[in-house]
Structure formats: C-alpha cells, structure tokens
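Following this line, the structures themselves.
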Structure I
Amino acid sequence: MQDDAQIEVQVLRSTKRPDTYLILPIADQFEDLPEALRAHFGEARAFLTFWLHEERFMAQADPKQVLAALQDQGFYLQLPPRKDDDG
C-alpha cells in the first residue's frame with residue numbers, strides 16, 4: 001500500500017466473544033465474509049467507523065498490519081489481548 005493510503009472502515013463487535021472485533025472496509029458487508037468466520041464471530045454489532053491510515057493510533061493493533069490484512073483478505077479480526085500467566 002502507498003504511504004498515504006487511507007480507507008474508511010467499520011468496526012463490528014462480536015456479541016458471542018468478548019473483546020472481539022472485525023474491521024472491514026465501510027463498503028463491505030459482514031454477510032459476505034466466509035461462513036466459518038461468521039460462525040466463530042457470532043452476531044455482529046456496529047461499533048464505530050473511522051478513516052484508517054498508517055499513522056492512525058490503534059490501542060491493540062498496528063495500523064500497518066490492519067491495512068495489509070484488509071488488502072490481502074478483506075478483513076482484520078482483532079482478538080482479545082492474551083492474559084499473562086504471571087499476573
């Protein structure tokens with residue numbers, strides 16, 4: 001992707017799995033994703049939309065990796081952070 005690339009995305013929240021989100025281009029639909037992914041994710045609830053670019057701050061993801069996943073597979077699945085066994 002170009003350094004100045006940006007895309008409007010939608011974030012969907014899973015009602016089945018806590019702290020699990022899907023990021024999709026705004027023009028794409030949840031129903032168009034692979035059935036196995038939809039079954040794992042459960043019902044999708046609209047969470048937010050924003051313009052994604054390489055410099056965008058994201059709390060739990062690298063925006064460059066998200067952009068690459070959107071380009072390669074059409075979505076980015078954000079899973080909950082792993083819990084440390086030490087804490």
Structure II
Amino acid sequence: MTEHKLREFLTAEVCKWASKPFDQIVAELADVQAYELVTDGSPRQFEVMLVENTSEYIHVVISADDGSLKLATRPLSSSFILYRNGGVEI
C-alpha cells in the first residue's frame with residue numbers, strides 16, 4: 001500500500017473518531033485502542049490514544065501503518081482536538 005493511500009485511510013479514521021461525542025471518546029480511550037481494518041485484502045493497523053484530557057478539550061492522536069517494515073517503524077499519524085462544546089480542530 002502506498003503512503004498516499006494509507007494517509008487517505010488515516011484521514012477517514014480521524015474524521016470517524018472526531019465525530020464521536022466528547023464523553024464517548026474519553027470512555028473508549030481510557031486505554032489505548034489498537035485495531036486492524038482490512039479492505040480489499042489490504043490490512044491497516046491503527047492505534048488511537050488520548051494524549052490530553054482537560055476540562056475544556058481532549059487531544060487525540062491516531063497512528064496508522066500497513067504492517068510493512070517501513071511504516072511499522074515509522075507510522076503515519078494525525079491528531080485532533082475536540083472541545084467540550086463540540087468544536088473540532090483537525
């Protein structure tokens with residue numbers, strides 16, 4: 001899988017997580033979430049981590065790789081900030 005294609009999948013996962021309610025994300029990310037998605041026989045691994053949790057916002061980082069040595073040692077990553085009032089910075 002190319003980095004460009006993996007970046008598209010990463011962006012989709014960021015949007016999926018950023019659309020969830022604030023309290024649901026906090027609950028789901030009490031521990032780091034790691035999972036694999038397979039589409040058209042191509043696996044992609046994701047790791048989602050809550051890196052900041054304040055009274056006003058949360059900061060979430062999502063990393064992705066395709067299992068190849070190149071990307072497994074240096075995965076792509078992105079993050080977003082979700083405000084308690086519903087605002088999002090991606």
**distance in nm of label points 7 Å out along Cα→Cβ at positions 29 and 53 from the coordinates reads 1.0; which among I, II** = II
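Have a look at I, II and say which one yields 1.5 for distance in nm of label points 7 Å out along Cα→Cβ at positions 45 and 69, as calculated.
The value was obtained from structure II.
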**Message:** Between I, II, which one scores greatest on distance in nm of label points 7 Å out along Cα→Cβ at positions 13 and 37?
**Reply:** I
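If we compute relative contact order in percent (Cα under 8 Å, 6 or more apart) for structures I, II, which one ends up with the highest value? All intermediate terms of the calculation are to be shown ahead of the outcome.
Values: I: 36; II: 26.
Result for relative contact order in percent (Cα under 8 Å, 6 or more apart) over I, II: largest is I.
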**Request:** Could you figure out which one of I, II the value -9000 for helix-only ellipticity at 222 nm (-39500 (n - 2.57) for each DSSP H run of 4 or more, over all residues; to 500) was computed from?
**Result:** II
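Bear in mind these aren't lab numbers, they're just calculated from the coordinates by the rules spelled out. Since the model is a prediction, treat every value here as computed from it, not as a measurement. Cβ atoms are built from the backbone, for glycine too; each structure is taken alone.
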